[in-house]
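Please find the structures below.
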Structure P
Amino acid sequence: MQTSGFLKPRIIDVQGIAPNHAKVVMEPFERGYGHTLGNALRRVLLSSMPGFAATEVQIAGVLHEYSTIEGVQEDVVDILLNLKGVVLKLHNREDALLNLKKKGEGPVTAGDIEATHDVEIVNPEHVIAHLSPGGKLEMQIKVESGRGYIPGNLRVIPEESKGIGKIILDASFSPVRRVSYSVESARVEQRTDLDKLIIDIETNGVIEPEEAIRYAARILVDQLSVFAALEGTAPAVEEKKAPQVDP
């Protein structure tokens, strides 16, 4: 069965609104396909994109997250919340163990994290805490790759990895901060019953908006390929023979 009768959409405009924020416009789609594809792409972009996040942290002198640190203006809960806002990117590795050491009055930022050559701090200006005169902050941060959002209480931690003072974080791996879509009317020659799909997407800088859409589309194509190659035969039905009765 041929599908050549369907209009094939094309990207007609990519608008860079701000760094890591873009609007992509595609048309024409057959009527209804704008919502069908727009919703599918949006769901994949929000739930299935791989990324990186801090998953564990150990702070010197801290036994649990409800502690305070002398010389640090924020309490540990606020420090952990700020730590979740650090955007990291690992190159050719799945996890990393990073150190942060800072002393003296002033802000502690993501740029103070001691990153190796294969670890990139995307937002080095992000503030983690503020130190008072004589203050000091030391911590070890574990960064892992993953998908979606995983609460800390649902993560399975091996016994050998558990330790006093190790705090497990809720991890949001998705590099897509926000994505929405809208559908408008489109026209091709005399046909006015077509769709224009507009995708508005913002990422955290780990991946470009256009690349995120391409990656999400590849996920959908890969998942749908099994349906395109669907083959099968109806199960054989055994004929029931009538019982033979001796006359």
Structure Q
Amino acid sequence: MADLPWWAYILAAAVLTHCTIAAVTIFLHRHQAHRAISLHPLVSHVFRFWLWLTTGIVTREWVAIHRKHHARVETPHDPHSPQVVGIQRVLFGGIFLYQREARNKTTLEEYGVGTPDDWIERNCYVRFRDVGILLMLLTDVSLFGPGAGLLIWIVQMLWIPFWAAGVINGLGHWWGYRNYELPDASHNLTPWGLFIGGEELHNNHHAFAASAKFAARRFEIDLGWIYICLLSSLRLA
């Protein structure tokens, strides 16, 4: 399988990273952090497993940090506000702000309630959080060869730190258009939430945080919501 045309490697990387985007926006964000949707246990666990392989994210940490962001938005206690620490620091170093807040036990205890705490979470996904991404590396290299496999893996490892921790948390509170005038600085980056699964519609989300649908106007598109509707039609959400 390693002997593929160049465009096939790009397509593979695009599909893999998009699966991770879908897992973040549907499972971590809308299902776990805001309880805006319910997922079938099988779907929920597939997302958990995929995120373990592709990000090493611990559900409780991500959820707690995101909930604190909403509760303390644009204040010195906001884990990643560009209005407080500057746009460059969030855009290019958002992952480090995330890691710093993940070490705050008070944040985890106060805002991480209700996240998975079963045997596999404690003894696999948390205890061996780095093993998943190493397995992903071995899988990529086995499927696509040493050079292309390593490059695809690097793209996967950088995808969420840049597009989620950087672009959404940074530019989403700095630049774009607003449907709703809120006390925070949230903006919609584009009306077509396709590339980052609907997360581009950040102002809409802050206006209605408990809603699983991020699109608010007729011309706006929330790809994550489309996926949720598909899951619902299959009785998986």
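Quick note: the coordinates plus some simple rules give every number you see, no bench work behind them. Please read all numbers here as calculations on a predicted model, not as lab measurements. Cβ atoms are built from the backbone, for glycine too; each structure is taken alone.
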**Study point:** Identity of the structure behind 4, 13, 14, 14, 10, 7, 8, 8, 7, 6, 5, 3, 0 (criterion: P(r) over Cα pairs in 5 Å bins from 0, in percent, for residues 21-68 alone, calculated), options P, Q
**Key:** P
Point to revise | Source structure (of P, Q) for helix-only ellipticity at 222 nm (-39500 (n - 2.57) for each DSSP H run of 4 or more, over all residues; to 500), computed value -6000 | key: P
Practice item. Work out mean count of other Cβ atoms within 10 Å over residues 77-84 for each of structures P, Q, then name the structure with the largest result. Key: Q
Study note, to complete from the structure: Matching 27, 34, 22, 15, 2 (P(r) over Cα pairs in 10 Å bins from 0, in percent, for residues 173-212 alone, computed) against labels P, Q points to structure P
Check your understanding: From P, Q, which structure was Rg/Rh (Cα atoms, Kirkwood Rh), for residues 85-188 alone = 1.07 calculated on?
Key -> Q
Revision key, fill the gap. Note: distance in nm of label points 7 Å out along Cα→Cβ at positions 45 and 221 at 1.8, derived from one of structures P, Q, originates from structure P
Check your understanding: Which of P, Q yields 28 for relative contact order in percent (Cα under 8 Å, 6 or more apart), as computed?
Key -> P
Review point. If Kirkwood radius over Cα pairs in Å comes out at 22.0 when worked out from the coordinates, which of P, Q was used?
Key: P
